[in-house]
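Trainee: Some structures are shown below for you to check.
Bear in mind these aren't lab numbers, they're just calculated from the coordinates by the rules spelled out. Note that this is a predicted model, so its numbers are computed, not measured. Cβ atoms are built from the backbone, for glycine too; each structure is taken alone.
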Structure P
């Protein structure tokens, strides 16, 4: 069998070993890495520029495109693909062409008196092929670890996208809350101004006291101070949302309603096992075990094969067309370096296992906590909605009774204050419930890759 045939045979066997030795799914990861190693997971060339009022879905899409954290996670996935290629190189043959020219200077004293004279010049041209036949399963462990690490990084990116939704929802609903709060205060201000105007008219008729006008003015000034505070809070909320989405924010529109009721708590808790961060922690544990396997492989022998096919050779070796070398290296004693590294990586694997166990125990409590908060918020929202409706009715009746001289001005002003407090509390409760609603969905680990739903 010629050297080329042997090299071709070894290449085929190496590819066969590569496909059978790597766990299921890794070959697809290898192909993906070979094709997509220079691509990015987040295609920022695709422009997304929604027109009209921004919805929560629009803000979330813009935030995904803008977030540096998501971009970093995408790069980490590509890094695992690069490390997978590095691990594969151990199991694949290395082919190279080598050229050597040697010039020797031989003095007259060094020349032999008789016999064969060693040539002063020599040249060599050859194809060199190297193949690692066995490396203590280090290459297999490294390739498997890289494939698992890619899954880990992918799930970490998914979880980062889910957590980004919480930031987007909090900022989005905070902005709407501040704007509706400002609108409510403006309505109260208008009602008080109309009240002062009516009191002045009645004062001129001698039917109202000056103190009633002063009392209404004091309440008006308090409302105006609240308006200034809410205006500043609206600016801060808008700037925060603009930071997340990476563009100026004008009008926003809320297209999602809070649920009328919640399913049983166990329904949500049972979904914790599918949370991406929990899966990522499990993959991290498996990666650390593969790293331990790679370190322990240094205790095993290494077998490699090397062949040369000479296209040109001069000197005494002329006429030799090829040669083959089988190298076997058996570690006998190398100090305590490998033993120390083995113990170190064993402890790291144990730490990863403990972290996975901690997160697996903590995830259900995160869901329970979010569930209780949302359930309470929904109850509070319902009571405050009734309080706001009752306060509006009370204000209407107090005005009607005042026109009939059944109540005094203080009763009307108290009704206005009650209406203001009830409306502002209702607005806060409404959007607090909406924020907690999205937090529950994220704590469950819901998939938002196809939209918010």
Structure Q
């Protein structure tokens, strides 16, 4: 592969910023930690878990500092290419490269040998790869067994250049609050690098053991960085517990930012049944009682269960919501059709792991087209460039305001209900929430 043709292009200059803005709006919050583990003077293979198709690649590609053309080249399934010219253009714009599987009905050795050589060329120019070692994408918060392809590429590249590449593999944890739903937040955590040169002796003596060792070390690194629910029987239950634990935490409740500290809390909950097999029944019974209490008080466990505002601030927030209500209605009407289109496209997809990406990509196309048509309609009515320009700029802003308005309004209503609870009911709720944290050993 001639990597020189994949440098900066005019398309890249304008597509990347547009996608970055939309990606941030769609997921609401994308935060990072562990960047100090990345040495940009070395070629790098980023090795993240794979839960959310296209979003997994974008949350690593978009924020990268492109110093001296330090592009990241993601390897993705080959059948993503060749189906649609527009999609191929987007994938190529973001430097994505195909990798072949037996189901692709091609000469897999010949095709992947060419892909591997392309990877070696990329790394030799101190550029970077993104490889999902799990191989496929499943919309679950768990790390699945890693395949050895990443180790073959890494060790093969070092061998071709006499182990002088200084190649690092960065285990990466991509954590979603909710994998399939928009505006729930992402936290990406970079782990300590694995220097591929450290496996040279083992590779020269016995290649299969070196491949297994490196693959296992990468998996251990990713598991330490990821919310990893291995208990399939209690998967949904533990997911619910994560949500209510967040809602009951004064630092996390109602915050769009998915912080490293919240990820740490969710990791502990994910391992609860592994570490406390004898108390799961007690926890489930307690959760049932808490759910009944929340239903009785007309409270949602997905919204804040603690109030960190004074009465005065709640009143002021309510007044501001009242003033913004007309604009929120205008924004909702302006963005209703593309929003419905996003949901319809996602609902037509059977595979859960592709729903969020389909919703995100379709929204990137539908919303601009919608606002452009609305601006044309305003021009047709008014024949005024001023009104048309105001519509073209104002309607997207008002739609964004509307989206934030309804999210804030739901949180505000819950806080008001909490504030209006009788003291005895408040005490009972707080006691149960504290007991839940105690059972989870979060304090």
Structure R
């Protein structure tokens, strides 16, 4: 499991870079060129008619044109990508940059262009060299490969123009954030498996419990669950972790507590030096539902701000958040408990509860949109949707609290009586949904 976690974290890191896939394209182009240079096809026949039939000078001119064109087009694509990143950062959310950088379509286009340039440049190095027989080397199949890559690059350029135009549309961005957040929720709390049941009681640490501190500052991205469980079982110990995935930890501050079950002194500190917590400088949405919600909240807040002033987009963002919170309310978000082969609960990993997710949405948007009736109404309809599908008393209390706060802020900030009356009608419907069986 630890290897799987490490592989998942490493893979996600490389997927969020603009250099990894193009680098593979460079090496792939060199390998392909070397392979095709060894293939000879006689003229005549279908294949013979399709391959390049010019001389050495014409082949070098062709490769020169392709290489020169591709480096220019590659630069253009990089410029357009940077512009898209700037738009996403300034108009929507700076936390969306990772989403754009890991976009597979952009990475494939860049890989194709860089591979074509490298292939043509390597061909220039080989075409025309004198062989041992005294003839000039002309790998016709390899030169034909450059033509094929050039045509593929033309298609990729057309695709990229459409792709980058669509990727910066606000509807596309919000749908992408919603889909990725739902995928993270399914990964952490699969639907149909987290049914309500007895909640494991977290034991209170004894006075001699060993306090573990963070070895580096950053956001918790993942836990090596099997490593934690194995270490706790080996030392007959219990471990309680303090922070769910997505929380920020500071080096030297407590992150977990460990104690022995046989009333002896805890195991030496050096055994737990690497406690199995993956921390990085940034959050990732793949295992962090709250981060996906944070991105959508950012979009709503940016739209409300004076620089954008687009309350309709804020309302759309709240509607997408409604989808997410309804899904979260339907899951049973219990603390993860890891037990050994004997059934002894050894490791307790916290998770964010529904009230935290709801507060993340409502508090931030409410504070910025208190004087925006349309957005406040959208928030109340979100709460009505959540109230209609949950019977959990804790969920009900959290929803009722948020309705109360929205009404307080709205009555203070909204001067138009008609707007306030509409908002209070929607609030009444949300409160009524709380009392439904």
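Trainee: Comparing distance in nm of label points 7 Å out along Cα→Cβ at positions 82 and 226 across P, Q, R, which is largest? Please report the intermediate quantities before stating the final value.
Mentor: Working: P: 5.7; Q: 2.8; R: 4.4.
Once distance in nm of label points 7 Å out along Cα→Cβ at positions 82 and 226 is tallied for P, Q, R, the winner is P.
Trainee: Let me ask something else about it. When semi-axes √(5λ) of the Cα gyration tensor in Å is calculated, the result is 53, 34, 17; to which of the structures P, Q, R does this value belong? Mind showing how you got there, number by number?
Mentor: Details: P: 79, 24, 17; Q: 41, 32, 18; R: 53, 34, 17.
The value was obtained from structure R.
Trainee: Here's something else I'd like to know. Any idea which of P, Q, R comes out highest on Rg/Rh (Cα atoms, Kirkwood Rh), for residues 122-305 alone? Intermediate results must be reported in sequence, preceding the final value.
Mentor: Values: P: 1.42; Q: 1.09; R: 1.25.
Result for Rg/Rh (Cα atoms, Kirkwood Rh), for residues 122-305 alone over P, Q, R: largest is P.
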